[in-house]
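Where a number appears in this text, it was derived from the coordinates with a stated rule and is not lab data. Owing to the predicted nature of the structure, the values given are computational and were not obtained by experimental measurement. Cβ atoms are built from the backbone, for glycine too; each structure is taken alone.
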Structure P
Amino acid sequence: MSHSIMGRARKNGILDFRTVYLRDFAVNDYGQVDDAPYGIEAGMVLKPEPLAKAIDSCEPKKNNATVILLAADGVTLTHSLAKELSQKEHLILVCGHYKGVDERIRQSRVDLSVSVGNYVVSGGELPAMILSDAVVRLIPGVLGAMESAETDSFTQDGLLGCPVWTRPQEFEGMKVPDILLSGHHENIRRWQKSRGKACLAPTLPHQNC
């Protein structure tokens, strides 16, 4: 959050963030914030009391902030969702951990549960960073050239971005397409759009658009 695009946005006063340490709201002197689940599930669950106090301690909570839980069963993070969230003034990101969070927190405090994909990671910290990056770059003024974000993958009719080249014009016998050297902007735009439409999301690492 202090580097690259995020860091520049913070330095320029476009956004700010703070972290809340859950153990500051622990239920005892041992710093307990989790417990075994009821039923027959294995693992540990984040307790409702510390989470509720942590969320309620956030100043934006009093200003109609949107509370988002990063969870495997949430709605999938998409570009359109990131764009919608970029228009919110305040977001509170709740990082699940272990087996998850007590369901009563979801019922009483959470506005939206979001997943970054159909897989499981140890906690919600990395998904929270992914969501933050996807959202923040869409806030006006964050990127040096907003045109860059407007031509990214998924921004135009859900298409992936077309292939790109840079200098030198020839590398290991492979040349940059002539159309990109033509200087004819409209022809280039049409060509790039046609390449984007033909570009399906790869399913294996070795498949290229």
Structure Q
Amino acid sequence: MIEVSDIVKSYMIDGQALHAVNHASFTVRKGEIVSIIGHSGSGKTTLLSLIGGLTRPDSGSVLCDGTDIWRLDDNSRSHFRNRNMSFIYQFASLIPTLTALENILLPTAFGDFSGDVRAYAEALIERVGLKEKIRAYPSHLSGGQQRRIAIARAFINRPSVVLADEPTGDLDEETEQDIIRLFQEMNRELETTFIIVTHTREIAAQAARQLRMSNGILTDAA
């Protein structure tokens, strides 16, 4: 379960405070898929960063399975993320000197992972439809293929929480639906919790619950 309580993040611009996230509070049950819809600049990405322990809030708290992540020190918070969370960003952000398989395996270099992680990585690359690209470098992949490798990488630690920021932004419609189906499968298989930021109503509508972000204020979607 994720519990966000009265969280605030502001930035000073030209001497004035801009409330990127303005007293946001909500709860996401374990295994729930929640979408957050809103225009560019509404505060969606900042909210994900606060939930994921990447950007420190001015005030408020974020609890993940009972752990207040902003009460942890930096090392403990990084370890907690590595074991429990995954991020899917607007851009693939692959390491250019690593193959597709090596990029998927990268998070396992920063923690102790049980089982045959290589076999699991190979299964993930097959699930995103790129088995034939397992040894390809990012420069030999299209933008959409790079995005699919990044999505596969997000599942290598079998996360309890996935925070996805426009996860299908540069994919064609067919691949977009394939990725959403993969999210739904992982949700069923691992009981993974998803918080998906999107500006696309069609993607948002496939979540169990929809929230809306506008000028830093979070509300239930009408």
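One table, with the values for the structure above:
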{"item": "Answer label among P, Q for the case where distance in nm of label points 7 Å out along Cα→Cβ at positions 46 and 166, calculated from the coordinates, equals 3.8", "result": "P"}
{"item": "Label whose coordinates, when mean count of other Cβ atoms within 10 Å over residues 22-29 is calculated, return 13.2 (choices P, Q)", "result": "P"}
{"item": "Which of P, Q leads on Kirkwood radius over Cα pairs in Å, largest value", "result": "P"}
{"item": "Ranking P, Q by relative contact order in percent (Cα under 8 Å, 6 or more apart), the structure that comes out highest", "result": "Q"}
{"item": "Which of P, Q yields 3.3 [distance in nm of label points 7 Å out along Cα→Cβ at positions 38 and 134, calculated]", "result": "P"}
